[in-house]
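Chemist: These are the structures in question, set out in turn.
Where a number appears in this text, it was derived from the coordinates with a stated rule and is not lab data. As the structure is a prediction and not an experimental result, all values here were calculated from the model. Cβ atoms are built from the backbone, for glycine too; each structure is taken alone.
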Structure 1
């Protein structure tokens with residue numbers, strides 16, 4: 001089942017998802033708007049059914065499997081949020097799933113996977129990073145002849161994530177000048193960015209990575225996908241050593257700027273979002289708003305959408 005990411009693929013995905021996922025709010029943020037003298041909106045994917053946008057891609061992909069493929073079952077590797085999307089989809093579509101996650105995955109994410117998937121999923125905590133878990137998941141998938149549901153490097157997964165962009169354009173009365181997107185493997189950047197750029201050519205697409213895991217930025221500098229030697233695991237939802245080959249090819253055609261945010265700045269922004277706005281963001285969910293300092297001279301007087309990608313945060317991490 002191969003296809004190329006396109007506007008049509010995103011719109012078809014939205015048709016499948018509109019009665020499954022929440023239409024998450026696009027909220028004007030007074031604090032950030034006043035601070036940066038811009039109109040800043042937050043796309044609240046932290047309020048999604050599984051507290052992140054990842055449900056969109058996982059459900060779109062699994063729902064498109066034929067009956068024989070569904071009977072074989074699916075396998076995925078995830079730092080946590082994709083796992084929840086797969087677990088939810090497995091339970092809803094009655095498909096057996098085998099989920100691999102790093103051993104250091106926040107407990108909150110692990111428990112949510114168990115609750116969402118119930119008897120339909122088997123969970124393996126193995127490896128210290130997403131990339132190590134991915135290695136074991138692929139090995140098992142090939143041996144057991146199951147269907148692999150990639151967290152980002154798949155056209156149907158990217159199309160599912162692209163429905164966030166479709167909603168943004170529907171919800172906003174004007175075309176955004178900037179859309180700021182957190183980047184891990186690049187699935188959200190590719191799907192959302194492609195859709196927005198296709199419908200609003202003037203909108204600037206900004207990608208944001210944690211400083212301790214700049215895999216997309218380093219790949220852009222090298223002109224090809226590179227694998228980092230090590231990553232800082234704090235921003236677990238974006239701590240990826242190797243971005244997707246498909247996502248890289250899409251991203252390099254549409255990305256206007258790639259930014260890095262230090263992990264300490266991410267911590268500060270998580271606390272600001274919580275104390276000032278009542279938003280419980282996980283580290284990756286705070287990346288987009290944490291990057292606005294780097295854009296403050298450009299965005300004055302402009303309309304900016306920041307994607308709060310997830311809210312699956314273990315509260316014990318706040319200290």
Structure 2
């Protein structure tokens with residue numbers, strides 16, 4: 001299949017940059033409206049349940065689906081599970097699955113080098129340099145035009161009709177990811193105001209939280225934290241990101257063992273995503289789960 005038949009992977013058109021801007025700004029507006037809406041009367045269990053439920057569903061879509069399954073092939077599963085994870089990841093509004101995979105593979109190949117699409121280490125040291133690097137790695141890189149041609153990073157998906165189809169329908173999954181919590185809020189409360197609050201908290205506010213937690217792996221986890229393993233980059237383990245990002249914050253571990261389905265390699269490094277993968281394995285929904293041996297872990301420890 002020629003490259004032209006693959007989903008567009010480069011974010012260099014005015015239309016796409018405008019869409020990216022809307023995807024970044026609109027959830028923030030939603031948070032402001034949501035806070036204003038609850039001021040003086042409170043925040044009910046309905047909104048809380050929709051926010052938390054959609055956060056975990058779409059967050060696992062990114063961490064288990066987009067990242068560990070599609071990008072690194074850390075485990076194998078059935079087609080219907082792949083489809084569900086790809087759709088849930090798409091609902092996080094971080095781009096089509098193939099573009100996400102391509103960007104992340106490019107990041108690993110050139111981690112903290114010039115070709116890395118979102119390294120924070122390109123503006124020098126000092127407060128200004130670190131701040132500029134943080135901004136670039138957290139959000140700024142999303143708006144860069146003419147980034148590297150990413151087709152070569154997803155050549156293994158040329159015959160994967162499932163991944164290509166989900167990528168092409170990215171806009172549909174985004175809309176569904178906003179409509180589902182809105183509909184749930186309306187059904188539970190029986191009011192149109194419940195629909196509106198479901199859209200705000202389970203939709204826009206949830207997108208905002210998942211966005212910034214995920215982007216913190218690019219920024220915070222390449223600036224602040226521990227480096228227990230030898231790596232040719234600045235990847236770091238960050239405890240707070242490890243919890244909020246469902247295990248992704250054990251980033252130095254991940255860069256030391258990229259194909260591992262388990263990122264939290266020590267008992268105190270809680271990895272919610274791997275817990276889910278292990279449950280899937282017990283249920284027969286996942287197999288070929290990649291985990292480094294104790295000898296491999298010991299051999300990579302920093303002196």
Structure 3
């Protein structure tokens with residue numbers, strides 16, 4: 001994949017898969033853009049966060065870049081070589097930077113121009129578009145991915161359905177890193193501990209501390225992960241995808257495991273999270289305490 005971006009190359013790569021009715025132009029930043037009918041408050045929050053160069057770079061450097069993440073994803077999708085891949089909510093390109101390979105076509109969809117320009121340097125062909133209304137044809141992609149994306153979107157079911165629409169028969173739709181509702185339903189002392197953790201991190205000069213402005217801007221993007229009980233449950237994926245002709249597997253997991261997640265391992269979260277869960281009455285050894293879920297859905301129809 002070339003790391004040098006050119007608008008004609010992007011048009012050539014994405015053009016065969018564009019819906020004929022979609023209005024798509026090359027914008028002032030030289031990125032292929034689907035004209036958006038509106039920008040919701042949540043969309044604006046995501047754009048504002050990713051357009052900050054320091055926050056965007058920090059996110060790229062520190063999120064979804066571990067060996068265990070890459071191992072887990074390759075076990076779920078297989079290698080990306082010679083595949084048509086669409087990464088919805090690609091941000092600055094974290095997933096492909098970790099997974100690697102030589103896709104036939106790698107389309108990165110996001111609403112932040114800065115993030116898309118960073119994704120280009122990783123190897124993506126950029127498309128600025130709303131995940132709720134993608135300007136792409138049906139059933140052309142071998143692999144469609146939504147990593148840490150759904151809970152940043154206004155309508156999670158609609159975004160998941162839009163992603164599913166792109167998957168060709170035999171193809172795979174993969175989501176990961178969306179919060180499992182039961183793991184974050186803090187109460188009482190557990191909730192209090194979560195609320196005071198950042199002042200404590202600052203006091204002890206912890207690597208987990210984030211400045212308040214950064215932290216609040218990031219929280220504003222977390223549309224479905226702001227308060228106790230937010231998030232998704234395992235049934236959500238089947239409810240949306242099975243009527244669309246998918247076989248759905250869902251594996252709850254913490255974030256320190258690789259391929260063993262697909263064999264039913266949950267892994268272990270940080271002691272800080274486990275303490276908050278224990279104080280909230282959550283069984284820290286149960287599947288319900290796992291931070292997030294990976295969904296592997298195979299298109300049959």
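Chemist: For distance in nm of label points 7 Å out along Cα→Cβ at positions 227 and 259, the calculated result is 2.5, so let me know which of 1, 2, 3 that is.
Modeler: Of the structures listed, the value fits 2.
Chemist: Where does the value -10500 come from, among 1, 2, 3, when helix-only ellipticity at 222 nm (-39500 (n - 2.57) for each DSSP H run of 4 or more, over all residues; to 500) is the thing being computed?
Modeler: 3
Chemist: For distance in nm of label points 7 Å out along Cα→Cβ at positions 203 and 291, find whichever of 1, 2, 3 sits highest and give me its label.
Modeler: Largest value of distance in nm of label points 7 Å out along Cα→Cβ at positions 203 and 291: 2.
Chemist: Starting from the value 24, 12, 8: which structure in 1, 2, 3 was semi-axes √(5λ) of the Cα gyration tensor in Å, for residues 59-122 alone calculated from?
Modeler: Label of the source structure: 2.
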